[in-house]
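Computed from the coordinates by the stated procedures, all read-outs in this text should not be read as laboratory data. As the structure is a prediction and not an experimental result, all values here were calculated from the model. Cβ atoms are built from the backbone, for glycine too; each structure is taken alone.
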Structure P
Amino acid sequence: MVAPEDMPREELIRLLAERDARITMLPTQVADLVEVNEALAGKLARLEHLLSRNSSNSSMPPSKPKFPDL
């Protein structure tokens, strides 16, 4: 890769514009990832709860399937 001091001015301006565009998109991407993370955390909590239940600590009969429809 060429050192920045050896690059034409137009190329530097183009690269900075690309960088700025990526930076501008970051808050939206972070918000989307937070939303997905929260949904996955909720799903994990539900699955952990289902896995922790058995016939000795719930009203579930011993013959009931351990994994109901998720």
Structure Q
Amino acid sequence: MYYGRTFDELSMVPLSQWTMEELTYHHFVMSQLSPLMNVQGTSLHHDLIGEIEQRGGLAAIQPEDPHA
């Protein structure tokens, strides 16, 4: 479950200052909503993807160890 800042709280924060958890969570949500998004939402989603890729992509995220 995601307990980070809401999209409203992040709206005035540059993407470079978002945590990777915030980027990936909001990317997932926007991916699910993409058929319903307008041009502005689609543009923001592309910016999110660009920031994630700049940080090494989704593969750079270490998954949690289920045996820990």
- Of the structures P, Q, the one that 75, 23, 17 was derived from, the read-out being Cα extents along the principal axes in Å: P
- Item | Which entry (P, Q) yields the derived value 2.7 for distance in nm of label points 7 Å out along Cα→Cβ at positions 14 and 38 | Q
- Message: Of the structures labelled P, Q, one was used to calculate distance in nm of label points 7 Å out along Cα→Cβ at positions 30 and 46, giving 1.1. Name it.
- Response: Q
- Given a value of -15500 for helix-only ellipticity at 222 nm (-39500 (n - 2.57) for each DSSP H run of 4 or more, over all residues; to 500), point me to the structure among P, Q it was derived from. Q
